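Just below sit the structures, each encoded as structure tokens.
Values quoted throughout were computed directly from the atomic coordinates according to the rules given, and no laboratory measurement underlies them. All figures in this text were calculated on a predicted structure; none of them were measured in a lab. Cβ atoms are built from the backbone, for glycine too; each structure is taken alone.
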Structure 1
Amino acid sequence: MTGATTKTTIASLLARKRERRKVPVLTCYDCSTARLMAEAGVDVILVGDTYGEVCLGHASTLPVTMDQMITIAAAVRRGAPAAFLIGDMPYLSYQTGHAEAIRNAGRFMADAGCDCVKIEVDGESADLVAAMSRATIPVMAHLGLKPQAIHRYGGYRVQGRTAEEACKIIHDARVLEQAGAVALLLEAVPGEVARVVAERTSLPVIGCVAGPYCDGTVVVIHDMLGYSAGHPPRSVKRYADLHTVLTQAFSAYAEDVMAQRFPGDGHWIAMSETESGRLTELLSGEIKPGTHPDTEKPG
């Protein structure tokens, strides 16, 4: 695939849903990787708070800050200017009040160039989604497993396994659509539940470990590249083994340096013969044997 040059928008994604064209979505945390994604034709990118786990080494997403997210989202935007960019609202950046949520979401839009923000919500948060929508903030509502609420769940657990739980997710999706959400994300829910949600809404539904019936799928790039960190779900398909590729490269580099094979010919900067000769003459005329040029100069 070739890189997209036409800007991807929420209207583009709505059209793809109507045309039943699936949407590949990847997480991204830096400019260089974003550029590669754009060249490959991945034009929907989530700047996820998984950054805290896979890049910073935290045990969860909870320690990630707004400032960190704005910085990396802006970097991703520079790498993929035409992509539909989703900024993941970090823990306590929107739960403390509507005004705070709107202010922080506005930073994603104005400072980082995002097209949408994602928040972890349920039906009881419809007023928050409505308030943000009224403030012209496009909201992707994240349902199902909510990593920012892992302490309430007691860990990373599938949601919607029972018929009653499934009905609540389906109901909440409808409520959040009515509140003004522009897209939905379903994480770790059974495929049957995701299928009902996707069929009953006109919004794009992106699945994360949610089966084949969503309008698109998102995975954490570290999971699909075998570059392990965080909490990789068992069901993610691995497209590369960067763990092996990178460790072999690092090992080969270390061995070359220690064996004095690198830097070698062609890997360092050399003066011209003329200038090298002049340097030798200057040094021999200005520096006395047994002295250091920084401490003693000829009188």
Structure 2
Amino acid sequence: MAAQLPGPGEIFLDHVAHFVPAIEPAAAALERCGFRLTPFTVQTNREGGNTVPSGTGNRCAMLKNGYIELLAAIHDTPLAAQLRERLCHHVGLHLAAFSTADAGAEHRRLGAAGFATLPLVDMRRPVTLGDTTDDARFTIARIAHGAMPEGRTQFLTHHTERLVWRPDYLDHPNGAEMLEALWVAADDPAEPAARFARFTGRAAERDGEVTAIRLDRGTIAIAAPHYLAAEFGILPPGKLPCFVATTIAVASLDRLHECLYRAGIGSRPITLAGAPAVAVTLPGAVGDTMLFRAATAAAR
């Protein structure tokens, strides 16, 4: 298994979040697709020595590298209001989180790059291990709401890896192992490519119809709607530019096919990076699309 957390100077595609109206229907849909999910937890922030609700709660599919989050509003807070606002566009992918060894340093870099930054956030969520409960802790660097039209885009530093990537949640019936890429649909791919390059501090490289920003682990892939429709059967549900899909590496496409077949989940064969792959339009309770491909030995 490759390193879960980045070293100094590295940036990983850490996780993505599907904003959903209700956690349990979304969780049931994702479980049908073969993912094992963590229990529901309520997220909180530490402000001035006090614990305050962030207004959101989640369940996650923790992968050997990265993870997929289901996020719903559960209180009336500014963060919850932003989530509900995004749901007016569509149910699905509205958050991209990049991990770093030093969120504070990225926060300063983002400000210097011209982004309107918000104060660093000390976010927590309770995790029960046996008879004890402890807080998983994260430092999050965010920019002003709406600065990235695709959704909430942020850096974070993990402080409690053992509480987040628990071995009992890493084995998925569909064989999912790694979050490899996040796809963006745009009429003019050059515009979001320039923004995400500025946000990540990494170069954007065009290869045919796809512009890619390659991180130390994971990729942001940007393409026009006609390409996404023709190659993967993706029809962007929201206002462009928007997040539309993830690429997930699985242990075996045969294992994935068997899991989807048993659950009655439809799929379509595609080609991804020159290799056979599978596209799945996720149930409406989750939204958007997943592209599955066989993991390479080097990524494990």
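So here's what we get for this one:
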item	result
Answer label among 1, 2 for the case where mean count of other Cβ atoms within 10 Å over residues 16-23, calculated from the coordinates, equals 13.1	1
Structure responsible for 89, 41, 40, with Cα extents along the principal axes in Å calculated and labels 1, 2 on offer	1
Source structure (of 1, 2) for distance in nm of label points 7 Å out along Cα→Cβ at positions 80 and 272, computed value 4.8	1
FRET efficiency 1/(1 + (r/R0)^6) of positions 160 and 192 (r between Cβ atoms, R0 = 35 Å, to 0.05) from the coordinates reads 1.00; which among 1, 2	1
Per relative contact order in percent (Cα under 8 Å, 6 or more apart), the highest-valued of structures 1, 2	2
Mean count of other Cβ atoms within 10 Å over residues 176-183 - highest-scoring structure of 1, 2	2
Origin of the derived value -6000 (helix-only ellipticity at 222 nm (-39500 (n - 2.57) for each DSSP H run of 4 or more, over all residues; to 500); candidates 1, 2)	2
Value 32, 32, 21, calculated as Cα extents along the principal axes in Å, for residues 64-127 alone, assigned to which of 1, 2	2
